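Some structures are shown below for you to check.
Throughout, read-outs are computed from the coordinates displayed, never taken from laboratory work. Computed from a predicted model, the values in this text were never measured in an experiment.
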Structure 1
């Protein structure tokens, strides 16, 4: 899968104006922070097999 999911809000300030960054991350225009989003996996609820 080569497409990235687009975050809706900055995790630091909550702003919605995000732009792709060259380093495979996202730039928040409001607070100027660059961050990435990593999918780790899906966890089953306890007791379900």
Structure 2
């Protein structure tokens, strides 16, 4: 399984303070990353 999509940073808001944490987490794609972080996007096939 090829993991070619990389998350490089985690940005969090703590009561108005911004915390940036270095990440280096690889995923098989956008949807796998979304599932890991729980963004909740609806993924569907598309075209350009």
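Comparing relative contact order in percent (Cα under 8 Å, 6 or more apart) across structures 1, 2, the highest value is found for 2.
Given that helix-only ellipticity at 222 nm (-39500 (n - 2.57) for each DSSP H run of 4 or more, over all residues; to 500), derived from a single structure, equals -4500, which label among 1, 2 identifies that structure? Answer for the origin of the read-out: 2. When percent of Cα pairs over 16 Å apart is computed for each of 1, 2, the one that comes out at 53 is 2.
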